[in-house]
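Read through the structures below before going on.
Every read-out reported here was derived from the displayed coordinates using simple, explicitly stated rules and does not represent laboratory data. All of these numbers come straight from a predicted model, not from anything done at the bench. Cβ atoms are built from the backbone, for glycine too; each structure is taken alone.
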Structure I
């Protein structure tokens with residue numbers, strides 16, 4: 001396999017963030033904003049599984065300790081720092097909504113999404129920090145997925161077998177959502193919703209990306225004659241299907257089939273973006289400023305809702321709020337990236353080399369490093 005940087009993934013990440021941002025600003029349909037999170041999930045599953053697959057191909061193993069160290073350094077410090085800043089600001093009335101100790105504990109120990117569902121009024125976060133529910137799902141998923149995937153690779157399961165198991169698990173998630181909605185009668189029109197923010201009902205949005213990575217991955221020259229021959233037409237069909245999922249507002253559909261259909265529709269879209277670089281839209285996604293926004297999107301995601309609420313409470317003119325909130329969100333993303341993420345990356349790499357003191361296949365440990373959209377040994381695990 002030719003290992004190359006995939007710049008469009010950073011562009012797709014930036015696009016997903018702006019869907020979320022516009023949704024929280026109230027400028028687009030909330031369903032479109034929520035779809036941005038689904039894209040984040042799918043992209044994460046595709047990229048990280050591709051990285052794990054490459055690591056096993058190169059080294060004959062997946063170093064779980066390295067994976068968890070890398071991910072902890074990447075995800076936890078920025079989140080905890082932004083959360084601490086939100087608590088500090090809220091204690092001084094900026095904005096006025098206070099969080100409590102139980103809410104902070106639920107984030108630190110990674111069960112906030114379930115705490116919010118089961119005891120909404122006991123686990124309270126400061127204004128703008130409710131977006132952390134999605135990070136809870138990702139961390140729950142990646143706590144177990146690398147172990148399962150390494151087991152499959154060691155047992156030499158074929159790509160078809162792996163994808164079949166993963167897709168079957170996605171169908172189980174769909175059936176579970178259907179049971180909750182149609183049999184159990186779980187609420188589907190109010191927030192928080194179990195079908196929207198619980199790990200057991202949303203993990204398939206990540207796992208769909210994993211299916212693409214193990215079975216239809218253009219960077220591994222997987223045999224996909226149908227996708228390769230008709231990738232443009234199928235990508236257009238995927239976009240049309242995605243548009244349908246956004247305009248279809250029936251609540252039972254939205255809380256059951258919507259996430260599955262979106263995952264399936266993203267297959268040909270991602271395949272086209274990763275395998276095709278000549279299209280003008282793909283070139284737009286690959287522009288340096290767009291890719292940079294994708295690289296700071298995690299920091300912007302952490303901070304954007306808090307900044308939006310601060311701006312809304314401070315700026316009288318609605319026409320000015322969006323621009324000011326966006327500028328401050330980009331500035332916050334830059335600050336967290338350069339003052340937290342990058343310095344800690346150096347510490348992380350030093351720790352991995354110090355602990356291991358060896359190389360795998362010519363690549364120093366850890367196997368991943370710098371670019372978010374890469375399938376080279378220098379990659380961040382998010």
Structure II
């Protein structure tokens with residue numbers, strides 16, 4: 001457990017918001033919470049964050065931003081000790097509103113907050129969770145009765161949850177926000193030498209957790225098709241997860257570890273991203289992928305699966321290309337077109353960067369969340 005923070009009765013308090021999220025891993029929801037917490041703290045909220053299970057690489061960044069953090073330490077799938085610990089933490093902290101993120105934190109967080117007497121509950125759903133069982137949807141529906149609002153980043157997630165019985169009138173859609181791209185501190189030539197790639201290499205990037213729904217195996221197949229036309233192609237797979245070892249073996253069989261580089265987790269994706277020729281997203285479902293938004297903000301052309309969340313980001317033929325799920329040949333053709341036409345690549349990247357700045361800014365994301373919180377607790381504001 002981290003430090004416990006109490007209200008000072010001698011001075012007026014800012015509205016206190018507690019966010020509860022599974023971990024401080026460098027994943028999509030966690031990254032969105034980091035930029036949101038920073039913005040809310042600047043916008044007049046007293047922001048606290050609790051990780052239900054464990055810390056992670058983003059914990060230091062939350063603390064560096066001045067966000068007060070706690071790690072509850074849940075270890076078991078059903079962990080009454082962690083639930084009791086979280087309930088005590090909430091009771092001592094006395095937040096005005098609790099906002100939970102994703103299924104496990106949504107479940108434990110809402111039960112604990114309700115037990116501790118919190119009046120305002122917001123639950124976040126950030127993906128199309130096809131893995132949920134009937135009993136997990138039952139838990140969601142029961143907790144929906146005490147939930148003031150659901151926040152989702154995509155209408156597709158709202159509609160999916162509504163089909164499973166969650167109350168559609170309680171949903172608010174707030175798109176993810178992406179910060180302007182950070183300039184790389186290395187030149188392209190320096191990066192290629194660092195990665196051990198030839199000086200004329202064409203770089204395709206894949207960034208994200210290595211879960212089955214990311215369909216990275218399909219991307220490796222597509223890269224093997226494409227290297228028939230571009231032997232200098234290098235597919236950089238950045239991320240970690242349960243499929244890493246299996247993907248390493250598959251890359252050895254389907255291609256080779258020269259053309260397919262499985263780089264694992266890296267904290268310096270910002271150094272690599274601006275030097276990519278193309279960014280690939282192969283997900284079969286989900287909301288709005290953070291890594292793809294970061295690529296677009298960096299002006300990198302995108303070839304992505306044609307699924308609802310990606311359609312909200314990519315305008316086909318204007319900011320990138322959408323291809324069928326598992327459409328290996330279609331992905332290879334679209335990428336070949338970009339690699340062979342520098343003018344097209346520059347145009348796609350420039351329009352993608354403009355779209356992120358105009359429609360998916362962090363400022364708008366923070367403003368919409370702050371507006372929602374103020375609607376729920378106007379007496380405090």
Working back from -22500 (helix-only ellipticity at 222 nm (-39500 (n - 2.57) for each DSSP H run of 4 or more, over all residues; to 500), computed), options I, II, answer is structure I
A value of 14 was computed for relative contact order in percent (Cα under 8 Å, 6 or more apart); which of I, II is the source structure? II
Between structures I, II, where is mean count of other Cβ atoms within 10 Å over residues 274-281 highest? II
Using FRET efficiency 1/(1 + (r/R0)^6) of positions 90 and 162 (r between Cβ atoms, R0 = 35 Å, to 0.05) for the comparison, can you identify which of I, II gives the largest number? II
A value of 0.95 was derived for Rg/Rh (Cα atoms, Kirkwood Rh); which structure in I, II was it taken from? I
To test your reading of the models, identify which of I, II gives 1.8 for distance in nm of label points 7 Å out along Cα→Cβ at positions 250 and 314 when calculated. II
FRET efficiency 1/(1 + (r/R0)^6) of positions 114 and 330 (r between Cβ atoms, R0 = 30 Å, to 0.05) - highest-scoring structure of I, II: I
Of the structures labelled I, II, which one yields 44, 36, 27 when Cα extents along the principal axes in Å, for residues 258-345 alone is computed from its coordinates? I
Which of I, II yields 10.2 [mean projected area of the Cα convex hull in nm², for residues 138-241 alone, calculated]: II
Out of I, II, which structure matches -0.28, -0.47, -1.02, -1.13 when log10 I(q)/I(0) by the Debye sum over Cα atoms at q = 0.11, 0.14, 0.20, 0.21 Å⁻¹, for residues 202-305 alone is calculated? II
